[in-house]
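**Student:** Have a look at these structures, which come just after this line.
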Structure 1
Amino acid sequence: MYSWTDDGSGWYGAGSYSYSDKVKAKRDAAASREAAHGPRTYEAHRRPPNPRIIAPDKRVESQSRNPLIVAVDVTGSMARWPFEIFDRLPLLYTTLAQYREDLEILFAAIGDASVDDWPLQVTSFASGFDLEQQLKALYGEGGGGDAPESYGLFAYWVRNHVHVPNASSPFLIVFGDAPMHPRVPSAQIHGLLKDSSQADADALDEWRQVASSWNTWFLRRPGGGKGDATDKQWHAALGKDKVVRIQDEQRAVDYAMGIIARSWGHFDDFRANMKARQDESKVRALEKVLDDFKVRALSCPRCAAPIPDTASGMFRCAYCASTLTV
């Protein structure tokens, strides 16, 4: 497992890497807490979640300008993904926090509300070593019923239960491999989220509304045919350029970090980080996928919101209304 220390000497790759000094104090504090707690462990599938931490009826808030939500489908074949992400948690946070020091992360686990015992698990925003407790509270249930899962219920939760007043373009990354139920039943909204909705919600519309304020990506696990029903549904929900088919699922967290690092203008540093951990061919493969999706390191100089690849000439930022020349 990765650790919270700065030591990357055990990494296998084609290069070397040193973290930025500007957040060294935070890294040292996390490393000290890790040493006090003993070796990092994660017991996938062995215990139910911690309901005090993951209850979906709660409302959460982050004052950070750069909150990040990482959601994982934990049904069926996806059930080991919480472990894969937990393994790389220090890498994920430490790498991205040196680009945006106020980074806070919230984790979510998505199942199928029609059959699973724990169909939606959500933590709270946290940073540094506090993320360990948050992520360990999740449970990779491994259930699920028919092919569609309850992604729409999660989108409804984000739209109605998450408050990020200072964020200009927060990131939301979803790891999954399935389509979504087209509607979110009011019974689930009321029963699981304790909201008083009297009507079903349209799942795709919920995602469209979420994507209007969150920089939202669906990273699809290998499987299925390109352009199949799952792709088409997610394209309709988020836009074709926000659905990425992962070629190497062991690099899932790298895909997420690469997307964010490039949007924030730090992809060269991230490339050096990855080359210190992986064979250069894997770095090139990931970079090619991101290039194909035209993820650019271009952002508004006032609020840091991403500027669409289609922008040209005079452009008006949708987040802060600044006008600039692209």
Structure 2
Amino acid sequence: MSVYPIELISIEEKNRLMDKYTEKILYEVKSDIYGCCIKLLTNLKHVKERWEENFYAMSTATRSHGRLVVVEDPDKPMKVLYDPQSKTAFLLNFTYYGWIKSLALSVAGDVLEDEHATYSVHGACLDVNGCGLCLMGVSGSGKTTQAYGLLRHKLVRVVADDWFFVRFFEDEVLAYSSEKNFYIRADLAKTWKEFEWLIEKAEFDEEGRAIVNLRWVIGKGRIMPITTLKNIVILKRDPTDKLIHKSLLPEEALKIAEENRYFNPHFLVDNEFKRKLRNSFFLNLFKRTNVYLINTTQSPEETQALIRRILNL
């Protein structure tokens, strides 16, 4: 299930809502999300400012592929209304920017999935000495903690810490970045002291998160736009399971991904057609990579050491 209600609407309803909310719109921003022009329309200054820090700018002359209308409406509950035909999402009464940026990525993902054989992965993507690594898992499994733990090593570079896009070229899996800057938690430095300086400089929102420029800490040369994916680590946190780690067959990995909605609570459209597309994609992804399962019930430091052993890092 999604973490917020999503209702699919017709293009006629989309047009009615655009007429209703147009007079509220104060800001319009066009951004480049892996070649898709995604347009933000909002009356909320803090959303506009975080969005501009988060995503690469797109020329204002470029026609948009998808739109997010982010507004307050006291007569409505918090929900998403989405028209799949025009790729327009109305986000009503959203206060958490993390969901807003994930929905922008989901709209771009909907365009890319339907028309360009390019798929979304909700997870971290790193380059480890020339080989791409994906960390995926449900919220709370430790993927962000472990991704930033790996970034302390000079041979590790980052493509994305939360969401990236994938295309297949023959036997290779190419992973592409999606965001300019990263949205981190305030407690990151409690686990990894190397990020204390970044935390001190960041401006955190009411949710205890901030958009930061990682280049300040790890350098410009360790932010990458693309890598060739070779390894996938699926993280889970299950104190009742004594198994700490194992290698997975592609079919085993797919079953886990299916059971957990592909680790992505932000998909806007979830129907039989989309499930077939995603099943086919993830099975191919797991067949072309080495896949491991790690139970993160140990300390972050112990889990980090295990991941590094698997990667020979």
Structure 3
Amino acid sequence: MTDGIKLRHKQIFAKTEKFKTGSFSDKLSVFFLLLPYAFLFSMFIAIPVAIAIGLSLTHFDVIQTPNFVGVANYITILTNDNIFIRYVLPNTFIFALIVGPGGYALSFFFAWMLSQIQAGPRTVLALCLYTPSMAGGVFISIIWQTLFSGDEAGYINAMLLNWGFIDAPIQFLQSPDYLMSIMIIVSLWSAMGIGFLAMLAGILNINQELYEAGYIDGISNRFQEVVYITIPSMKPQMLFGAVMAIVGAFQNGAIGVALSGANPTPQYAGQLIINHIEDYGFIRYEMGYAAALSVVLLIIIMVFSKVAYTLFGEKD
């Protein structure tokens, strides 16, 4: 595998050298081919990020002209925002560190399991696993709110009352003792998103001759097969799945608000950084402060994505 990667790098280097010495028309063709990507990247990523960074240095209430305040918003986040330090930041890391790796592991596990069965049932089961990630909001409203409803009509409360475990209904979605746990369960249930499909495609496209060669070299069970062949052979898909899991975990704040029906969530029990951004941006209309919070979230996601790239990115 190492020799193959080195050969690929040599081929890329040779193409790069050829491009450097190519004709002006070749370089112009490459420029026009890259132009649509550069335009879309600038319009939807680079420019919005630059605007957010600029707004984070201002006091902006949507109505009046932004007033430059420097790094005052960031100082407020770190020193004066007790809700952020006491509730939002710990909740975000607890939620992300459970849902991110948990959802990532489940995605790989189910993708590997589905790769072992025939194409027909695999397609049906993959669609069943992928559906919750597409219709999460609908499922939250119809299924999970009904299951954990805080009255006798809620299925969980009804069963506990009938079995004699409780005397009165439990306010699952309004109680700080239960809300975060329910958010984690719902998030893991809907974690089979695009990263799951990428992993499934990666496993299905592994050269089967590698497995035959592995068993000849001494691999004796499925666990060794996964560790020494499957994962190393699908590192691009593993990296993509890891990045998607990280981004999804840190941005998945709508679940707490959808379940509890309020932002902020009851006693800030399920308040994540994305909810804090929406609270200041769209409820209090403090857009400058909300932009600063979004920049903090961007930095956190970049750090964790760098860790994922270190683990699964190709190395020289």
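**Student:** Work out the source of 38, 24, 16 here, i.e. which of 1, 2, 3 gives that when Cα extents along the principal axes in Å, for residues 185-240 alone is computed.
**Tutor:** So the calculation was done on 1.
**Student:** State the single structure among 1, 2, 3 that was used to calculate mean count of other Cβ atoms within 10 Å over residues 169-176, giving 23.5.
**Tutor:** 1
**Student:** Which one of 1, 2, 3 has Cα extents along the principal axes in Å, as calculated from the coordinates, equal to 55, 54, 39?
**Tutor:** Of the options listed, only 1 reproduces it.
None of the figures in this text is laboratory data; all of them are computed from the coordinates on show. Since the model is a prediction, treat every value here as computed from it, not as a measurement. Cβ atoms are built from the backbone, for glycine too; each structure is taken alone.
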